[in-house]
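Where a number appears in this text, it was derived from the coordinates with a stated rule and is not lab data. The structure displayed is predicted, hence computed values, not measured ones. Cβ atoms are built from the backbone, for glycine too; each structure is taken alone.
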Structure P
Amino acid sequence: KDPCAAFLERLRRAVARWPSQVNPQELQVLIKKAELVPADKRFHVLAAPFIESVTYGGFLGQQYAGQILVHLKPPCEHQVDDVLCELLPNWNRSVEELPKYLAMVFGSNILLTALDRLDLQQSVDPVLTNTVRFWLRLPPAQDPCGG
């Protein structure tokens, strides 16, 4: 069976079986399943719950994926702006692991610069970009109009 599909199927089952919170034993099983995913596909598989939130159990699916992203730190070959535009719109702001992973992979300075750029372009809701800053203990964006 395809390891990508096997991981995502197990994630959906975990969310359905323990809907109230992350199950620590299941998290360990999911980490092992994620390790079976080819390294060049790990980021894509773990990003799926952030892109298709409803399909993968919303908050809880993102919580599992976020913890696994932080644990495995898979490399991301995409531009930081593209990743933010893809992941943030459906991101549950309570999942602090996503910003932590992004800072680990891209670096806090690059991430902050990208957030500022997205704010200027109005590409992503500023509530989301400021929440990323909050989780990383970075200063909120300044209103360019001085308001």
Structure Q
Amino acid sequence: MYDTFEPYQEFEPIEFNFQANNYEIWKNAQLIDKGQRNIMFISQNKVIQNINRTIVVINDTLNGIIKQGNVFDKAISSNDRIVLLTLPANNGNDKIQMLSQIYGATRPAYLLDNNEAYSCSVFFKNNNVAKLSFNFYGGHLLEVY
């Protein structure tokens, strides 16, 4: 269904524009909200603290569910997506700590806000962004397509 990638390959930060029309918010594997909204996502590369990072800017925060700007430190492929990651060391979140052990911490200790994504999965169809999925420190998941 989605384009495939050789897993565990590191990518340079990626840039994209994506217009989503639908969203779903999940918490503890339960759908808690969904709807239709026109949401624009713009991804840009920017050097911050001497590291080339990906910044994803959003024009609609869905009433504060997601920060208007999310910064990601690393891009890694998975089977059907490219995953943008921010993995601070010693942040107190079990999921982030597990990912940090697998991929390595991407920055020193840093506490993410509850609406700040630590990962963004970018799904492609025919080399075009088709869906984004954000995981948050607060434990919820946002999918837009």
Parent structure of the calculated result 1.1, given that distance in nm of label points 7 Å out along Cα→Cβ at positions 82 and 114 is the read-out and P, Q the choices: P
For structures P, Q, calculate Kirkwood radius over Cα pairs in Å, for residues 26-97 alone and state which one comes out highest. Q
Taking relative contact order in percent (Cα under 8 Å, 6 or more apart) as the quantity of interest, name the structure among P, Q where it is greatest. Q
When helix-only ellipticity at 222 nm (-39500 (n - 2.57) for each DSSP H run of 4 or more, over all residues; to 500) is computed for each of P, Q, which one produces -2000? Q
Looking at structures P, Q, which one was semi-axes √(5λ) of the Cα gyration tensor in Å calculated from, given that it came out as 28, 16, 12? P
Suppose mean count of other Cβ atoms within 10 Å over residues 2-9 works out to 16.2; of P, Q, which structure was it derived from? P
State the single structure among P, Q that was used to calculate distance in nm of label points 7 Å out along Cα→Cβ at positions 58 and 106, giving 2.7. P
